[in-house]
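Asks: In the part that follows, the structures are each spelled out as structure tokens.
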Structure P
Amino acid sequence: MVDTISQDVQILIIDEQSLAQSYLKFALERLGYQQISVADRAQDAIQLCKTRHYDLIICAHNLQKGKDGFQLYEELKTRGLHKLSTGFIFISADTDPSLVYSVIELQPDDFLAKPFVIGDLEVRIERVLKRKQRLKPIYQLLDSGQPERALDSINDDLAKSANSTFYPLLLKVKGDLLLQLDQLEAAEQFFNSMLDIQPFPWARIGLARALLLQHKDSQAIGLLHQLAKRPETRLEALDCMAELEFRQQQFDTAQQYLQQASSLAPRNLLRQQKLQQLSRINHDYETQYQAAKSMVKFSRNSMHEQPDLYLNMARAGIDFALTLEQDDEQNMRLNRQITQCLSTIRQQFADNNKAFQQEVIQARLLYLKDNKDKAQQLLKDLQQKVPDNDSIEDALDRAKALHEVGLSEAANKLFRQISQRCQREGADPYFSTYLQQEQQERARMPYGARELNNNAVHLYQHGNWQEAFKAFELALRVMPKSAAISLNLLQTILSAPRRPGLNENQQETLILRCLDIIEQGKLNPEQLKRFQKLKEKHPDRFGESTPLNS
């Protein structure tokens, strides 16, 4: 080791446990390294990286004081304090798959599980430092934003047989750069040529990405299904499959793939954000809330922790709560968590300039608690105080609040303004899709889905079967997992003296869908009695397998 790597190598150890620090420092000194710095907190490590360039950073993942190792590495990379020429090795006693997948996704140079012996450490360090030393000119070009020159340099290196030891790494970086530079045909040919030599996992996923970017979907999908079965490519394959399904407007399937990817590596906030967007397109309010909650959880202490994430969680909580019965235990728990989100913003982000947005959420909370008149008055008062820093999400939440309390004209006007703003600013396609859907659905509804259901009940009770059916069907479209609305729609179909505008096949399909939602959901005691009576009155419509919910 001493003969192959310079003794001037600068190494930073980050570990809050003094015993672990001492062992690592002792091990490194035995291996001949002398320039060793130690930090026991992420913030101290950031300050050290601002003042000195390190050749290698060895970081414990489970830092407890503030940022953990994952958040530290992410911040160092984002702020340019970690160069590609610096090696980064994670060490951790925790080898839970979700942690390992999340760490690997950040692409450190190595991951070393505790406990380890000095020999293991020596092999990992030597391998990382040799690689960094050999590819330093290329990494410097990439760090300075010169990918074209880096690609030329790689091609020069590949032409020299003396570099054969580093061919696999050089080839992988070349593939990444071809995709980055949008040289898609060249990338496709390159990855295919690599696969003719050896089935490198990186070449297979690279080929899939090149095909997708060229919209060669039919060729990509078969390959992605294969890659999703392999642990080393599963995560990237699921992301690609979700993107492909979204592009083809198969939103339910796209969400399923993203949920699988998020369960593998839950700390990727961009993926959680996409999952939240997809789930609200699918009216899956529970998943929307859980994704928003995960974003808050995994952003704590990180550079991503901002008041908007807590506003996002509060809004998702209200959307979810509006689909539940008012006295439902989960509804009450959501109310407490929403209130806690707002309290956190006030306490933790005192100068956040988000007071107006919090007032909008308070109005939605009033509506949630059946204080519609107070909510409406609060929103009318706020109409004169709209801040200049209103984000698109802020504006959308206000439009939803205006619609819920019956201020439809103001809501529709705001929806149009948001749509125009999206076109000007080039909004995220997930958000744009949701906005268009929300705008269309709310234009058909004079009020919120909960009131739509209540109005439909009133129509049903007064014998307005056709109007009741339309209202229940629309309510179910907005809340497609509601067992209560499914029961109301089922009862309307079965009890109406005339078939409500459906042929026999359509009616049968809708009945089966209602039964499936009821089976998967939960009914209260009164609803269970109604369901039982329907089963007794129409035994031919209910299969033996349909259980009675409890």
Structure Q
Amino acid sequence: MSEFGAVSLVPPLLAIALAIVTRRPILSLFLGIWSGGVIATGSLGIGRTFEWITESIGDVFHANILVFTLLLGSGVALIWRLGGALAVRDWATSRLETQRNTGLTTWVLGMLMFFDDYANTAIVGSTMREISDQMRISREKLSYIVDSTAAPVATIGLSSWVAFQLSMIDEGYESLVENRDGVAAGDAPGAFETFVGSIPFNTYALLAILMVGIIVLTRRDYGEMLTAEHRSWQTGKVTRDDAQPLQEVEKDLGAPIEKRPMLRTFFAPIVVLITVTLAGAFQTGYGAWVDEQAEAGAPTTLEGAIDDEGLLQVLVDVVGAGDFAAALVWGSFAMVATAILIGLYYDLFDLGNSVETVLDGFNIMLTAVTVLVLAWAISAVAEDLGTGEYVAAAAEGVVSPAVLPIVVLLVAAFVAFTMGSSWATMGIVTPIAITVAYDLTGTFELMPVVVGAVFSGAIFGDHTSPISDTSVLSSTFTGADLIDHIRTQLYYAATVLVVVLLCYALYGFFGVPWFVFLPLGAVLLVALVYALSELDARRRGVDPKASSLEEQATGDAGTDLERTE
């Protein structure tokens, strides 16, 4: 239990409340961190406040992510300056003629970029921003689609997330062996076996991905997203008038070079980014994997390991052991270099202009980088004050097996909401949940269920927290206001959570298996979207589909949009 008790909740909750009320995330985060310094030191806490901030920058993983973000900003700036975004807009306008097609393309791209949530938000957000603006999709809607196909996809795909999750499961089992009499190392199931079994119970991730598809296909909205979509469709304003987007490429970089817009200018740097990142992750992972195999006396060749463990397990082990943060830096640097070479080869700019554009790219990311650093710092505050441990310990020992998945889900959601980090939440809650599940049942039967509940809660909390790094990056690369993104996404995330809670209740109290409750959850999601959109639209006196006239306008949508811009 945290020595600070319930007071440890003050810094993150204060930062979140201030961010939502004032719509000023930087000031709110700093005040949250400062309040943590006051609590920790019993004085003004200025010194401790800046220690947390500088420690967040000094962390190697975070430093790599900052470099990656800055370089990616330069890559986006170069692509914009060279006319790559203009070429994509011209190409896509003739093919993605409706909001539905544009949304579907964004959704599919989000699912295809499964290997890393940071790269996912950057690539999909940057790729689809121009065409979604052309189709009058609000930046809030685009940011929602990007955010809800980043972490949810990464948590079940072949990614660094899966490797981390496997390590947390393994840590939980090791804790059981060390602290519970009668539990031997050979008694626990394998971490990979537990992870695979947990996928159906990672119900929030699965249904969040599905929810995006439902919203895109039906084009129905409710809550603040309905307001945003009506504003965007009727006025062409993809952000509200007083919004503060974390990135505004058009305003910061000026007009693109229109001399020779080419699709290769856009796609070649992105392909290089993906290729180099994946190759880097595999290279670093293979070396680490060989060392681990040698220490364990296991086969150190891929062929031998595949024969012993299976292809999927080996791929997860190798890629998971890789240094994804470093690989992202290599990939983003290669992206920048590729864009510069294209510009020089086609005589679109000279070396001096390319360097200026790189620096301009750094500049457009400064706000996002500042928010990221402060978000990491307040997560460090919560960690030092024991916020996560306090919440987890408060729920420990007061539940029954039937309600355990629901309690674990809600605890993980609250921890992630207050810490702004899915990974930190998984690290805190997974071992505790495994221990509690074993103590309640005396078996390992519930392990996949509680592990899936931890992952579900962590991602939900991440989606609804304005201090989440993935929320920051989703807003950044779609050009949305961070707080507007959180406020609009909250309605959809909460809808999914309600369905997940029902699914867990069906499983816990009635023994309904996952292959029954998942389809039921999907049907219920569709019904809720239709019902809530109708009710909210009727209350407001508007249509539940902002683009309800799109069918009549489809033939000349592009002309109409150009006329209004």
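Coordinate-derived values only; no laboratory data. None of the values given here were measured: they were computed from a predicted structure. Cβ atoms are built from the backbone, for glycine too; each structure is taken alone.
Asks: Can you say which of P, Q returns 5.8 when mean projected area of the Cα convex hull in nm², for residues 444-515 alone is computed?
Replies: Source structure: Q.
Asks: Given a computed value of 7 for relative contact order in percent (Cα under 8 Å, 6 or more apart), which structure among P, Q does it belong to?
Replies: P
Asks: Also, I was wondering about something else. One of P, Q was used to compute FRET efficiency 1/(1 + (r/R0)^6) of positions 308 and 364 (r between Cβ atoms, R0 = 30 Å, to 0.05), and the answer was 0.95. Which one was it?
Replies: Label of the originating structure: P.
Asks: Let me ask you something else. If we compute volume of the Cα convex hull per residue in Å³, for residues 236-459 alone for structures P, Q, which one ends up with the highest value?
Replies: Q
Asks: Now a separate question. When distance in nm of label points 7 Å out along Cα→Cβ at positions 68 and 508 is calculated, the result is 5.3; to which of the structures P, Q does this value belong?
Replies: P
Asks: Can I ask one more? Identify which of structures P, Q gives the largest calculated value of distance in nm of label points 7 Å out along Cα→Cβ at positions 140 and 340.
Replies: Going through P, Q one by one, distance in nm of label points 7 Å out along Cα→Cβ at positions 140 and 340 peaks for structure P.
Asks: Quick check: 4.5 is what I get for distance in nm of label points 7 Å out along Cα→Cβ at positions 92 and 476, calculated from one of P, Q. Which structure matches?
Replies: P
Asks: If helix-only ellipticity at 222 nm (-39500 (n - 2.57) for each DSSP H run of 4 or more, over all residues; to 500) comes out at -21000 when worked out from the coordinates, which of P, Q was used?
Replies: Structure P accounts for this read-out.
Asks: Here volume of the Cα convex hull per residue in Å³ has been calculated and equals 159, so which of P, Q was it run on?
Replies: The read-out was computed on structure Q.
Asks: Of the structures P, Q, report the one carrying the highest value of distance in nm of label points 7 Å out along Cα→Cβ at positions 188 and 292.
Replies: P
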